[in-house]
Structure P
């Protein structure tokens, strides 16, 4: 199971954050599970009105994440799924989206929750989507990781203060 060894994150005092969730539309059942897990995590953490945007596919996640990071959001959570097919398309999309989201976080300083499933089969994606019977809830995990990163950054004082 890919979730073995995951840290138990404790996140507190983040109810004041402005958070956006961006979700691809491909693979509706998987995406519905990821979005529900992300929204549940936000509710559990006291964030009642996050922004939720749906984009055509995973490829569009980085550009929207960058735009939102530049508009004052404290964290952005990107959710998508790419399932391997018989062409190199899988590698190009996975690599491009991963590098794009990494660049957004590093260039803007806004934590980006990485909820991009890169799976060999649809069954693997469903098992990570947080649906009833799934072994993992990657939407929830992406939110928790992003907000734990915000909390870590808040704990570091700026130089000269």
Structure Q
């Protein structure tokens, strides 16, 4: 198996085990994972959608993030707000999450092994070892999804829901 196939498998698997959790939380999108707060489903879904735009468009290609209007709400380092009115509708956020991931999958499908090793056009300073090539960015995207998947699972637990095995 070539590494492109492994990247595609990892990314699709991470997406396919994260999306059902986020969809299941549509009826409780502002549920904090703990009594002390934390990343609620609205922030998680928005942050994950925003990060795809950041990685694929801004970092890899040097183009504007399609969700740049969401920077203040969802970029890395932002904090979840308890007022749901400050966020776009959860359905819109999930729609962007799905759409941007599908565009990322489509892009990855077109790339050769050599193209995956091309340098990213706009890696953050001091993070070239993590986001320096397109291959690294796609790998980081899969890891990022699985990291936040765990947080979505904790939100479901806070609601008393049984584990969702996918």
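Just so you know, all these numbers are worked out from the coordinates, no wet-lab data involved. Every value quoted in this text rests on a predicted model; they were computed, and no experiment measured them. Cβ atoms are built from the backbone, for glycine too; each structure is taken alone.
For the read-out helix-only ellipticity at 222 nm (-39500 (n - 2.57) for each DSSP H run of 4 or more, over all residues; to 500), a value of -17500 was computed from one structure; give its label from P, Q. Don't skip to the end; give the middle numbers.
Values: P: -14000; Q: -17500.
Here the read-out was taken from Q.
Given structures P, Q, which gives the highest value for FRET efficiency 1/(1 + (r/R0)^6) of positions 37 and 141 (r between Cβ atoms, R0 = 25 Å, to 0.05)? Mind dumping the intermediate values first?
On the way: P: 1.00; Q: 0.45.
If we compare FRET efficiency 1/(1 + (r/R0)^6) of positions 37 and 141 (r between Cβ atoms, R0 = 25 Å, to 0.05) over P, Q, the biggest value is for P.
Here mean count of other Cβ atoms within 10 Å over residues 21-28 was calculated and came to 17.9; which of the structures P, Q was it taken from?
Structure Q accounts for this read-out.
Suppose distance in nm of label points 7 Å out along Cα→Cβ at positions 61 and 77 works out to 2.5; of P, Q, which structure was it derived from?
Values: P: 1.3; Q: 2.5.
Derived from the structure labelled Q.
Can you spot which of P, Q the value 17.1 was calculated from, given it is mean count of other Cβ atoms within 10 Å over residues 53-60?
Working: P: 17.1; Q: 23.1.
Derived from the structure labelled P.
Ranked on relative contact order in percent (Cα under 8 Å, 6 or more apart), which label among P, Q comes first with the largest value? Intermediate values should be presented prior to the final figure.
Working: P: 28; Q: 38.
Comparing P, Q, the top value of relative contact order in percent (Cα under 8 Å, 6 or more apart) belongs to Q.
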